[in-house]
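Dropping the structures in below, format is structure tokens.
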Structure I
Amino acid sequence: MDEAALLVSKACLEELAGLLSRPTLDPYIGLEDRQEFFRVLNRVIQWVPITYPIKACRDPKRDKFLEVAVNGKAGAIVTRDKDLLALRQFRNVEIITPAAYLNLQK
């Protein structure tokens, strides 16, 4: 894997926005910093329209990540999510941990 892009869909970004707005993060990072992170993130992401829905993960909430990967023609999903990692590969998309991804880059 020579090049990486951050692929996202509307559903993925909505989930992230919800997570970043939780007051439980307040003691660790201020809301203003989280909003700035979100603004910067929006400048570097690659939008993927979901034209082919997928229902394959044992946790249906994770299907949105498979949809992004397949619709965006990703080579890999880099995650620590056990439900996605259990698949190991999905329609020619490798599903690997961050450590495994970094080892590939060496």
Structure II
Amino acid sequence: MKKLLFYLPRVLSIILVGFFALFIAEGFDPEFGWQSGVGHAVLALAVGLLTAATWKWPNVGGWVFVAMGLLYWWSVIRAGWYGGLFIGSVPILIGVLFLVEGFRKKK
């Protein structure tokens, strides 16, 4: 159980980075423009750096993941696109898992 709690948030955060990096290919579509690809590249890089930092400091990174998910939820609700609540749940889940692992590590 300890190994699962250690590796699950890390694997999920790497999958999240891959998900964001997948949309970099939008930049090659003339309909979206290159700015969309650059925006997704910056987002994937930021989440990748957050994942690397969270490996060392799980409590701090966990709170940042939770804040990132809540910020996304807030923007989705304001836009009226409730289908995006599921996507915002993933960073919150990752953050909670990192927080649980960080608090267990402290004891």
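The numbers here are math on the coordinates, done by the rules we state, and not lab data. All figures in this text were calculated on a predicted structure; none of them were measured in a lab. Cβ atoms are built from the backbone, for glycine too; each structure is taken alone.
Kindly point out which one of I, II the value 28, 16, 11 was derived from, the read-out being semi-axes √(5λ) of the Cα gyration tensor in Å.
That value comes from structure II.
Given structures I, II, which gives the highest value for relative contact order in percent (Cα under 8 Å, 6 or more apart)?
Largest value of relative contact order in percent (Cα under 8 Å, 6 or more apart): II.
One of I, II was used to calculate mean count of other Cβ atoms within 10 Å over residues 11-18, giving 16.5; which?
Label of the originating structure: II.
Check the numbers for distance in nm of label points 7 Å out along Cα→Cβ at positions 43 and 75 across I, II and tell me which is largest.
Details: I: 2.7; II: 0.7.
For this comparison of distance in nm of label points 7 Å out along Cα→Cβ at positions 43 and 75, the top structure is I.
When mean count of other Cβ atoms within 10 Å over residues 19-26 is computed for each of I, II, which one produces 10.9?
On the way: I: 10.9; II: 15.0.
The correct label is I.
Upon calculation of helix-only ellipticity at 222 nm (-39500 (n - 2.57) for each DSSP H run of 4 or more, over all residues; to 500) from the atomic coordinates, which of the structures I, II produces -28500?
Structure of origin is II.
Using distance in nm of label points 7 Å out along Cα→Cβ at positions 3 and 35 for the comparison, can you identify which of I, II gives the largest number?
II
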